[in-house]
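Below you'll find a set of structures to go through.
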Structure 1
Amino acid sequence: MSEPKMTMAQALNTALRDALTADDAVVVFGEDVGALGGVFRVTDGLHRDFGERRCFDTPLAESGIVGMAVGMAMNGMRPVVEMQFDAFAFPAFEQVTSHVAKLANRTRGALRLPMVIRIPYAGGIGGVEHHCDSSEAYYAHTPGLTVVAPATNADAYGLLRAAIESPDPVVFLEPKKHYFAKEEVDVGAGVPPIGRAVVRRPGADATLIAYGPSVPVALAAAEQAATEGRDLGVLDLRSIVPFDDETVAAEVRRSGRAVVVAEAPGFASVASEIAARVSERCFHHLEAPVRRVTGFDVPYPAPKLERHFLPGVDRILDAVDTLHWEDAA
């Protein structure tokens, strides 16, 4: 019997609903997440079913939202807050870096912060700046934060449940362009561990390493490459921090070639870190330098230019071509 199909938004909603039901300490709040059900309807019905003490709206004050969550988490609650859009989170960045990420270390573990910061994230919706930012590098560079970026609806459900159950703060990046794509989701499959990458497609010629919104693009590139006689693997990180060095290194050593795919600009990026870690751990197995296919080092463009900015199948395959060309040389 096949599992029911649901959108990513529905999978996240189900995860929140199940967490609210399972633990009275869980609360959900943010801008418009209450009666409206969120800009992307991820919290639809939670205010109605759990009441205004468990799911409620806040003022338009992101630093206040996160600051309030810190106080709640310090006192035994498990807040799940939404930043509405990726770049809207920047007013709360001081709270995140100064308090959310550091409090456990500052108190030698006496105070833990079991809280989740949900961020609708990345591009692909034809939005303007402040609505399509890829800000993962800021959070990944901040010790004390777990950073998760699901690519499938099943992972959206399972990893959000895992994030809410975590004793430490999690930044949960939701690829907004996938909110309304339907997939089968087995909500009874259990909560997956955070920090484990998964091979979405095995391949012998090269490994495409991606996370969040870039995984479907990498899979599409692998499908196209197969029609041209190339066998590309796709590795979905799922979690940026902690990083699964073991699985990544094993896949790259098998194929001997790697391309990192990510939407964020490439300079000083998560893609740069991945390329460095692969080079350090797989140097003697690599048949060519590790390539990166990323967004360009410019502010996020206007909607009409978005498709040129985001990594696409052609750009990925062009990068793969350089791997094979160098190998042949």
Structure 2
Amino acid sequence: MSDKVAVLVAGSWGTALASVLAYNGLNVVMWTRKEEQAAEINERHTNGQYLPGTVLAPNLTATTQLGQAVDGAKAVIIVAPSSAARQVAQQLKEYYRKDMLIVHATKGFETESLKRMSTVIAEELDCQEGDIVVLSGPSHAEEVVRRAPTTVVVASLNDKAAAAAQDLFMNSYFRVYTNRDLVGVELAGALKNIIALGAGMSDGLGFGDNAKAALLTRGLAEISRIGVEMGANPLTFAGLAGIGDLVVTATSHHSRNWRAGKLLGEGQPLEEVLESMGMVVEGIRTTKAAHSISLKFGVVMPIAEQLYKVLFEQKDVRTAVEALMGRDPKTEMEVMPLQTWEQWHS
């Protein structure tokens, strides 16, 4: 079997995952639309725009030709921003084979349709959504490329596909677990970016650790609530894709979502924040999608609602926090319907 793997596209996370695969001895080809980026990766073995100071392995190359990248590849790893995932999948369809392992590591929704990334990719490739694998978990690209210990999860309804992805990525510093809850892992990976934005705003306002701890805890409850309504296993949100990814994204200076939120909390306008970041901040698009999803499913998401008003209705950040603190008294533990409880504890 071929030892070739294609990674689409060559951003920070795509490059980090490509580096893991190259370390595992695979022939890795990244696809980028930028001629200068491909030349830099091939000639200098660096990707300075996205991961400055990192030297890439010689068995990791790049090309601007999608067909060349995926030709003969046994697996294709899609790491495009959520806004570009459908377009990338459309372009991949011409070269897609049924025996290709498809893994995606994109954390977000298609804003217009509110569809998860596995649904979008399956529609374009005309394959079974359950055969697609999603990779998620607490994993900053900056730490993965320097081989810091990292643990992630791969989820698929197809056990063989999940095991193949696990075998592809697993090594001494990159530990991989499997999970059959494709929906839950995707939802957790996308929705935690909203809470990370809020955590950054809290830090930017100087609210301290008490406020951030409360935000993360109630944020996890909010994510779990909508997740279960959409068909996820509630236990997934207590795992790597849930609380694990939430903690690392909401507390680290590596996190784009946390950094963007902090700048907003410090009073910078959204347009200036996005310009200064230089890379996609998925939490902003996800907040818009989550607002629509909460209305569609009739699930209250107070943190997402207030962040939506800050980002898209110019609500003052401090006023939004006051609105959250001033909500009517609630019980912390919501009563789970008996049927749902029995479903997950049988």
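Consider the structures 1, 2: one of them gives 15.0 for mean count of other Cβ atoms within 10 Å over residues 57-64 as calculated from the coordinates. Say which.
Values: 1: 15.0; 2: 17.9.
It was calculated from structure 1.
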Original post:
Thinking of 1, 2, which structure, once distance in nm of label points 7 Å out along Cα→Cβ at positions 113 and 321 is computed, gives back 3.9?
Top reply: 2
Subject >> Top of 1, 2 by FRET efficiency 1/(1 + (r/R0)^6) of positions 17 and 97 (r between Cβ atoms, R0 = 35 Å, to 0.05), largest first >> reply: 2
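Here semi-axes √(5λ) of the Cα gyration tensor in Å, for residues 177-232 alone has been calculated and equals 26, 10, 9, so which of 1, 2 was it run on?
On the way: 1: 24, 15, 11; 2: 26, 10, 9.
Label of the source structure: 2.
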**OP:** Looking at FRET efficiency 1/(1 + (r/R0)^6) of positions 153 and 281 (r between Cβ atoms, R0 = 35 Å, to 0.05), point out which structure of 1, 2 has the largest value.
**Re:** 2
Subject >> Origin of the derived value -15000 (helix-only ellipticity at 222 nm (-39500 (n - 2.57) for each DSSP H run of 4 or more, over all residues; to 500); candidates 1, 2) >> reply: 2
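We did not get these values from a lab; they are worked out from the coordinates using the rules stated. Small disclaimer: the values here were computed from a predicted structure and weren't measured. Cβ atoms are built from the backbone, for glycine too; each structure is taken alone.
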